[in-house]
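> Before anything else, here is the set of structures, which you'll find just below.
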Structure I
Amino acid sequence: MRRDKSRSNITGELIRQAVREAGLSLRELADQLGVSHPTIYAYVSGALRVPEARLTEIARIAGREVGWFIPAADVDEPAMSSEFAIEWIDALLGCPDPEKAITVALQAAETGVKDPTERAMLWQRVGNALTLLGRYLEAVTYLEQARSAYASAQRWIDVSDCEQSLGYSYINLGELEKAERSFLNALKHAPQQTLWKSLISLAALAERRGEFEAAQARLDQIAEFDKLSDPVLTYLRANQASLTTTRGFWKESLAYNLQALKHAQKSGFQDQITERMIQVARAYLKQGQREQGSLWLMRALDAARMTQDTARETLARLVQASLYIRLNDFKTAREMAVQSLSIATRQQYRRSESYALQLLTEIALGRGDYEAARDYALQAISFGEAHAYYVDTCIAQIHLVKARLELDNSSEIQEDLGRLLNDSKFQMLGEPMAYARSTLAQCQANHSQWQAAVEESRRSMQAAESAGATEFAIEESTRLAGYLRQSGDAAAAEQVAQAAAGQQRALEQQRVFLLREDEMGFKVNF
């Protein structure tokens, strides 16, 4: 076994030598052969045996006889150079194959790389690969080591790159102060052509805190740069999409996410491709397009599994749980949300933790378990405040009000809603604003203030329709019909009820694609 491996290594070394002497790079050789870049690096490293037919083709391209590449005898396996390891890792990350990239980097580091800067380059790539996999805690460890080594060598551009990756990991771990420091440090050391990375990251941080105008201002700065490259456009469009998604404007969210997806596919950024697919699915579902939404969700789950992106697979699972809520299958929805919450908590996927608590509250409300809904809402508020998820915190506060309406109906409830509705940041939201107005109408109805409830419910519907929250608008129209009936306007109530019933039937007649429990295929609900 060792003999075969050593001979493969020698053949690989000879291929690299012949290609260099022929004036080609390994990437150019891969392109001429019609194979992927990682495949060529695997041949040259000895990790993959070169088929005879392919070796003949390599010999032709390099201007050598085939026999020149075949070693006559076994020799010891050569150590992998850090330069070659880094080229191979970058090719693997470009595919991407982050698990293999980590293996190659660690192997190279363990075979005698002594230079601190070269080791830092390997640690940085391990950290970036772990980030692609959503393993943020592990990523931080390697990235901090790399940053320290770069700083000691006064390689400030490399320090900036590490700070950028660290900030991304910190923000996903919910450590926002550390994230902001990292992004500001990255901005301080970044060359002009990479300033956009820090500005994008600071925009994302502002968005999470509910500082929507500041987030938009950062994105506008980038949009004014000259000659934006495809990678810059990918992340600019992605963050524009994220901003509209967070605010709950689903028509704009869909348009921006589809546009961002095209840029991500063009740039080959698999993490962004998967992310955009998830958000496209959410936007379709919110607009009542269940067939389209469920199909996009299946694509997102497939993409997350293919790239072993457990962070986004967990998020996609939660979106799937939200679809089960729409289908009134609270049992399945709860099982998926609880399982996803467990994974998210263990891996510190903060965004998914927050979303899971939100869904568990919705499920408890839907099942009429108001005490459980109150408890989950309180947990969600505490979590959202601790990790600066402004919008999630607002939604949890409304959930809490809905639970309390059924449990104690105290006079303080309406005052709590009033404070939220008067918050200038909250007034910039779409669907959450519709939800708050709907809940206020319910408060008024509980006190037999039927005309006030009718007016507030109409405002809720207008906000929902403006935000593209079609499913919510249909639900609210059913509630509005009830308020109209109680206010004495039977004709208007009947008209609204009939329209709502027709819209609901149209929703239920759509096909919905859902993965089976064994995840080997899918079933279709009619």
Structure II
Amino acid sequence: MTTTLPSPNAPEPAPIWPLIVFPTLKLVVQLATLGGYGIFRDELYYIACSERLAWGFVDHPPFSVAMLALARALFGDSLAVMRLLPALAGTALVLLIGLIARRLGTYHLTTRGSLAAQILAMTAAVLVPTYLGSHHIFSMNAFDQLIWAAVAYVLIGITTRAGAQQASWIVLGVLLGVGLLNKISVLWLGLGLGVGLLLTPQRVALRQRGPWLAAAIAGLLFLPHVIWQARHGWPTREFMANATGQKMLAVSPGAFISGQIDMLGGLPMASLAWLGLVYLLAAPDARRFRMLGWIYVTVATLLMLNGTSRPIYLAPATTWLLAAGSVACTSLLLRIRRPALRHAIAAIAFTSFVVRGALAVPFGLPILPIEGYIAYAERLGVAPSTEERKAIGVLPQFFADMHGWQAKVDAARQVVEALPPADRARACLFAQNYGVAGALEHLGSGVLPPVISGHNNYWLWGPGICTGEVMIFMGGDAEELRMLFEEVEPATTLDCGYCMPYENQQTIFVARRPRQPMSELLWTSAKHYD
């Protein structure tokens, strides 16, 4: 691969204080809001998965769950411990975005220009509501964004350094392999990387061992999960097909593009990212970094053509656009020859940028009381939203899914305690989805009977010791249940407050005397991967 070494007259490196201050600020913000509105739906499921470690799960690979299991084993089972991991990942992401801006601006910005670009890039990284939300709860996304940014950083190094090429490709392969073990969507990144290599002068690298070595390493690391998928009948393929066809709302290309504005917290932040894309694809100074632009274009095109992809799916690739946009913005400002005018424009633009970003923070991070958030959203004209085919209440789904879990556990406990002792000893709980199942298991541990569900990996884990003789259904249809059991009676109605409407005011049923054995009666029809 052809490379260009730094000029002997290159400016002195910019000060490193922003690389300390902004990640620290990010960590403080995330730690200060660890509790938020409560535990999130997916976190309850990840806890259940962490207690049943495997090389794969129906809806995700094993890396993030293995990290959670390790953290719980070392530091305990608190919500704070679980959320410390994404907070640290977010802190590292802010640092990486600053480092990417530093690398991109090294060869054509002044020392002050490089410093300004880093400050702007990391300010954006701290304020983007999607990143704030991703780093508030435990999920694959926090690690995913970090890995994509790390890949971009390594690629920039590969294109600008004459030595250690093979070592850099090895690091890239490890990052891609770990990324795939965290989230299969890293395949999009791999495809974009291939397109980027083919469409830029960096294609000469394909004649060398580096890219092929990276691909081999990534494939070997990912292989155990592929074997797990094959042994279990490729459940993720079924999960993705069901989610696309039955669960996710249709998203037109126009809506997907406009969704980037909401994802990033407003037009100023989106404009910065789009400026970064133009810079990477067209600026003479960015010629050696074109590959990053083509990776983004490839992934964005793939997602738009899918028709149901969420705008947030582009968040990992936007990390380096924020850095590139900051370099481009700084470069444009430096072309203004009158210092007073340049400083005035920069101050006004940066102030408006920060103010608009700050206004969007409550939509990514639960920092307002519930009633305060509702009033705030109404004042700004932001309606509650969901990207699934579900009714929505007064809160967006992201916040609604942090409510009602203890209420579900308390209601289930009341029903269990009202059972005769003989029934209580044989009872099992059936949850309609993995969130409810995880809540009953985790929050009701040691108090509630065994919990089963047909949703995603709960179906693979099977009915366990549950015979079906006495079943407590957390929701469901009475007539359908009477086709399966001789006796079905409503026990109570669940009120979970600000939770998602489809889970609120659900009837809890007690069913007895199954008409057929559990394996024939319920489990064959309980499966739903979505």
Structure III
Amino acid sequence: MSLRIALAQVDFLVGDVPGNVDKVLAFAARARDELQADLVVFPELALTGYPPEDLLLHEGLIRNVEKGLAVLAKRLVGIDAVVGHPERIHGRLYNTASWFRAGERIAAYHKHELPNYAVFDERRYFVPGRLPAVVEVCGMRVGLTICEDIWHEAPIRATVEAGAEVVLTLNASPFHRDKQRLREEVAARRVHENGMPLVYVNLVGGQDELVFDGFSFTLDGAGQVVQRSPGFVESVEPLDLVRGEDGRVRPVPAEIHPIPEKEERVYEALKLGLRDYVDKNGFAPGVVLGLSGGIDSALSCVIACDALGRERVEALMLPSRYTSDMSREDAAALAANLGVEFREIPIEPPFQAFLEVLREEFAGYPADVTEENLQARSRGVILMAVSNKKGKMLLSTGNKSEMAVGYATLYGDMAGGFNVLKDVPKTLVYRLAEWRNRQGGEPVIPERILTRPPSAELRPGQRDEDSLPPYEVLDAIIELYVEEDLPVDAIVARGFDEATVHKVARMIDRNEYKRRQAPPGVRITPRAFGKDRRYPITSGYRGLWR
């Protein structure tokens, strides 16, 4: 007695129910015809994509889903299929997994545990289910769960008590740098509690700030990984279940795709997030970005070329009176290494025009950061003009360290439609650049970009560390204050200078207004700015009350 399951990790487009139905049918046909599978399993909310957010409040989306379910019931033939979707019952909306067989829906499971933390907001839309769902297929009793359910004991226990011999879980679990380890650890705890195999099918693809990395997997009854799908790509992987002589259902070991090292995982997430954002939003010509000769814009340009192809990337060097020859040379060398379209457009003419227009308004005031910001905004105007004219999305290039403390110019270097490095700390920017340079052939990022002190080059002799602590210190404080929510005294107790911690915390808090106006970017840490961290702009909080 055996059951072949196909794990279909698919890149769905949020809101495109007809297109998503077509994908379900295409992958189901592959599972049936190429893998000879008995059952194909799709991710959570496959028909709407994840997360559909307030589209779930729109009557048109729900009607489209109902039409989609009717199409699936009619056209899913020759194979059982489990598909995730929202479902309205008596005016209430459920996060549902439906089991289709031979032209009808034979079972439905409603998600029990609705996450309402970090990037999740499911209680805004759904009501929880209460009942288990177990279906017999090929002589085996298969229980259904959805994503958050396996992070709790009760849903799995209820499924076991209902007679399940193996658990399927449909997931839309977004990436962060250590997420796969956590998924497999949590799944193993559920297996150890109940002693039955678990099949975990995950979504893949980019959706605004989120990246879904796939890595679907199967655990045997001892909690050991016996199958793992590849990461960051669509795939349909076979898994055979057999009944042993002792009567227990066991998965047959299959291909276990490795989990890459941290830098590669992050790099692949950034690529996928950028590619899907550009393509799903219809920027067919690609992207344009400013190359400064520094590390952030260099890495952003390399990721864009890897994600989209060099023919869809345009780079502009926008030198000012303070731009060094080294920066111009390094930007040109990087562009040549990548083979991207590249040219220089000096910003001195528009900068001088702004100064002249504002001459009387500025009379009696000394030069300060205003003139620095005018240079950045001159660049922003030029880059946005190129974006508008050519239909290319402007890619901004700031990193998480800069976004945290506001070391960026509104309507200047923050201008853009997407920021691939938005959640990447500066120290990780360097590690990713070094990792990419080791990936075969000659290094693409010139060595001098990696070794020179970072500078905005908006005044003579400027260096980032004139305004900021060393990035090794800054990034460590940001991680503790932003990602772990530790107060200042707890961070100081970790060995950091008290004045430095207070300074960084104040900078983070008072720059929330800037971050609200920043473009979206790929989430790669457990706590990113945006969906993850929703702080008030107007706030009197200044740390612990003394």
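Please treat every number below as a calculation from the coordinates, not as lab data. Nothing here was measured: the structure is a model prediction, and the numbers come from that model. Cβ atoms are built from the backbone, for glycine too; each structure is taken alone.
> Could you tell me which structure in I, II, III was used to calculate distance in nm of label points 7 Å out along Cα→Cβ at positions 241 and 281 as 3.4?
II
> Starting from the value -19000: which structure in I, II, III was helix-only ellipticity at 222 nm (-39500 (n - 2.57) for each DSSP H run of 4 or more, over all residues; to 500) calculated from?
Here the read-out was taken from II.
> Starting from the value 27.9: which structure in I, II, III was mean count of other Cβ atoms within 10 Å over residues 121-128 calculated from?
Label of the source structure: II.
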